[in-house]
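Novice: Once you scroll down, you'll see the structures, which are given as structure tokens.
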Structure 1
Amino acid sequence: MAAGKGTRMKSSLPKVLHRLAGRPLLHHVVDTTQALGPSHTVIITGHGAESVEAALVHSGATFVRQIPQLGTGHAVQQAVPALDLRAPTTLVLNGDVPLLQAATAQALAHACEGRCLVLLTVVLDDATGYGRILRNGQGQVQGIVEHKDANDAQRAIREIYTGSLAAPTQALARWVSALKNDNVQKEYYLTDIVAMAVAEGVPVITVHSNSETEVLGVNSPVQLADLERRFQRRQAEQLMESGVRLADPARLDVRGTLVCGSDVDIDINCLFEGQVSLADGVRIGAHCCIRNARIEAGAVIHPYTHIDGESAGVTVGPGALVGPFARLRPGAVLGAQVHIGNFVEVKNSTLAQGAKANHLAYLGDATVGERVNYGAGSITANYDGAQKHRTVIEADAHIGSNCVLVAPVTIGAGATIGGGSTISKDAPAGQLTVARPRQTSLPGWQRPQKSIKKD
């Protein structure tokens, strides 16, 4: 269910598209369902339907719209025509409850077996706002009462309905068609199907979640921020349990998949996005942002380094040193023992073993050989205004400071480029190439003097 407006979010963006761990809330829920291998997925949209459907267009789900929004039961009514009535079990999940575990959803489906109504419940210290589970003296579920309709005794109940359930598909279709809106809110409550099941003699059972976090929904920016930190804490604990050393688990953000080898150290305030792998012995300094990258064994990423591989990826070779304040862009491939220093940017370039660009430089669309020394302030001029061109710097070449290498151009093996040179033609191997105006000194020249102001 993803039709709600989310008024308390105070945002024009539909609530289910607000991001947790870098992804829309609804994406988390859909991924959970896909892990179960469903025969069919139906997403109920309403507020901001076009945006929500566009965000999930590649999910393979069927979309139905709930307009107007007249309660959770009314939402499921809209989905009934799209259900696979041959499927024995239907799961009903909320699009704003992003951290429900696949194992919990699977437990709901298994408990149903196409014959039972199964409710996911949890015990909360503060159950304000949630529907309460009503049981008889034998502990059997008799119904659910919404908070707004509950009396004082019912509001004292701490076991609540989380909003997730599993039901026999055909029975669910029959029950929701019979729902009425004779309540304070004048809405069609999905929870009313519990009493219908009891009346029919259909077993109503519960699956209990031991994790408050996985059943919490998002209704406000405060709740979203709280759930973000809960999620990140869980990520941090899983990493530490696998042996990763975190300087401060409260200051880590993983917005994707982070895979770590042994003896990995991560300092404070680091952000990992997309697919990131850190091999054995990698050290990540403070305040680094790393997205879609593979960092090989023993590499060190110094503080304030920004690595963004986008779709092409970035590879940092074994024992390489990067940063501080370096930037690696898509297609950067660093070999073993490469040094990329402060304020150096590398894009779509390959640097072979032992190459160095230690400070204040740009390497774009370049192939750099072994042991090349690339001077401060030097750049590859790879773009002519229409096309990108490649620069080749062969092994053991030395590029002086403040050089411009105008691509396409090749610097031969062992060549030296004098500082301040603009190179637009191939430089021969093993020779010194200088391309700059001759130095001139003007005898008798005097610097202009400032005039003295009179009082």
Structure 2
Amino acid sequence: MKEIDIKQTIDMQKTFFSSGKTLDIDFRINALKKLKTCINNYENDITEAILKDLGKSHFESYMCEIGLVLSEISYMLKHIRSFAREKRVHTPLSQFHSRSFKKPSPYGTVLIMSPWNYPFLLTLDPLVDAIAAGNTAVIKPSAYSPHTSQIIYDIIEKCFDRQFISVITGGREENTFLLNQRFDYIFFTGSQSVGKEVMRHAADNLIPVTLELGGKSPCIVEKSANLKLAAKRIVFGKFLNCGQTCVAPDYIYCDAAVKKKLLAEIKKQISLQFGAAPLQNINYGRIINDKHFKRICGLMEPSKIIHGGQTDEAALRIEPTVMDNISFSDNVMKEEIFGPLLPILTYDSLDQAIHKINSMPHPLALYIFTSDKHAARKVTAQCGFGGGCINDTVIHLATSQLGFGGFGESGMGSYHGKDGFSTFSHYKSIVDKKTWLDLPMRYQPYKEIYEKLVRVFLR
């Protein structure tokens, strides 16, 4: 799409927003209901599109993408009227007699830029929150998942007028065109490098942003952990979507005393969950494209592979692979893996592990497996991270009651449920002052008695 067409689309949306139609809660509810119906009607087309882009099974596509979007819509429909109400707050005595409240208001026309790894979920989930909050939205899905981008385009065209919700397809050129426009808010999910570029463009126009990025999410396995269950849940979270999950455990950081037993359980679980020949498993997906396939293969050191390691370049498939004898100086530990490679490192004390994690860029997620409640509290209190789980992986992403977002280098801001509504809302702080009483103490000429009264009120 040409830059002039993009600008016309944004101008059209700004005009529509200015009409005030999106301020009507019933308008938002009807929009969400229409979207939900359309998603249900297109379910088979959506799963086929995701299969073509990423090789995901229909089951996984529903569990990890379609179902979560539908759940977010249902949650918003249930709570939107409550979220949209003015929230009364305490008024100090010095403001007698007044009513103080916070009024949630939409930003206006927002830009949602989404990634390719969960192309349906990570495009539609923030859109649901933006609609619920009363915004118009321009959506820019990833060019790396063209089939899903097309079905998103079809759904939005079916559901909404372009002056309300629009989809812009294309690649880097279109991204640049969009970032040069004056949106009222930008919501970006993707890599840290592109996130920095988004933030630079937003800064030029003083546009508020939410950045959902990534990082090296550690998975601590403490010596008291149930190793069989830990292995089962780690293997699920790590190799879901072939490791192309922003909150996947990037590496295991385990107590040296339990490494041998943990490795044995992880190997068992890989075979149980993916079979003896994972590359032949029709429910095991693939790497998004050749570029990423080669990048991941470049991180595999054959001498350190203790399980897996087989690849199929033609099918863009890499086996679930476990790497041992890894140090933090190895290449696989210098960048987010975003693929089915699981390095294992060890620590001698939990304090050592905490110190090391905190010396690195803040991760998007952190997981700890332990039977020791004190250890769990210590790690979750002392380590800096976006979100995570105790004795599980990735599932914190799947509830609308919990906000999802990064911390430091892994992002800023959050969404899902109430947090999502708040992200796409500006809360106006308003004092409604009554007219039947007007205390004289704030006005000149100032008097000693007035100063004494001010000191009584303000201390």
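Novice: Once distance in nm of label points 7 Å out along Cα→Cβ at positions 145 and 273 is calculated for all of 1, 2, which comes out largest? Don't skip to the end; give the middle numbers.
Specialist: Values: 1: 4.9; 2: 2.0.
Going through 1, 2 one by one, distance in nm of label points 7 Å out along Cα→Cβ at positions 145 and 273 is largest in 1.
Novice: When distance in nm of label points 7 Å out along Cα→Cβ at positions 89 and 401 is computed for each of 1, 2, which one produces 2.7?
Specialist: 2
Novice: Still on this structure, please answer the following. For the read-out FRET efficiency 1/(1 + (r/R0)^6) of positions 249 and 345 (r between Cβ atoms, R0 = 25 Å, to 0.05), a value of 0.20 was computed from one structure; give its label from 1, 2.
Specialist: 1
Novice: One of 1, 2 was used to calculate helix-only ellipticity at 222 nm (-39500 (n - 2.57) for each DSSP H run of 4 or more, over all residues; to 500), giving -5000; which?
Specialist: Of the structures listed, the value fits 1.
Novice: Matching task: 8 is the computed value of relative contact order in percent (Cα under 8 Å, 6 or more apart). Pick the structure from 1, 2.
Specialist: 1
Novice: While we're on this one: Please state which of the structures 1, 2 yields 83, 53, 38 when Cα extents along the principal axes in Å is computed from it.
Specialist: Numbers: 1: 106, 66, 42; 2: 83, 53, 38.
Only one of 1, 2 returns 83, 53, 38 for Cα extents along the principal axes in Å, namely 2.
Novice: Tell me which structure, out of 1, 2, gives 1, 6, 11, 14, 11, 8, 7, 6, 7, 8, 8, 6, 4, 2, 0 once P(r) over Cα pairs in 5 Å bins from 0, in percent, for residues 113-352 alone is calculated.
Specialist: 1
Novice: Also, quick follow-up: One of 1, 2 was used to compute distance in nm of label points 7 Å out along Cα→Cβ at positions 9 and 305, and the result was 3.6. Which label is that?
Specialist: Derived from the structure labelled 1.
Novice: Ranked on FRET efficiency 1/(1 + (r/R0)^6) of positions 57 and 81 (r between Cβ atoms, R0 = 41 Å, to 0.05), which label among 1, 2 comes first with the largest value?
Specialist: Answer by largest value of FRET efficiency 1/(1 + (r/R0)^6) of positions 57 and 81 (r between Cβ atoms, R0 = 41 Å, to 0.05): 1.
We did not get these values from a lab; they are worked out from the coordinates using the rules stated. Predicted model only: the values in this text are computed from it and were never measured. Cβ atoms are built from the backbone, for glycine too; each structure is taken alone.
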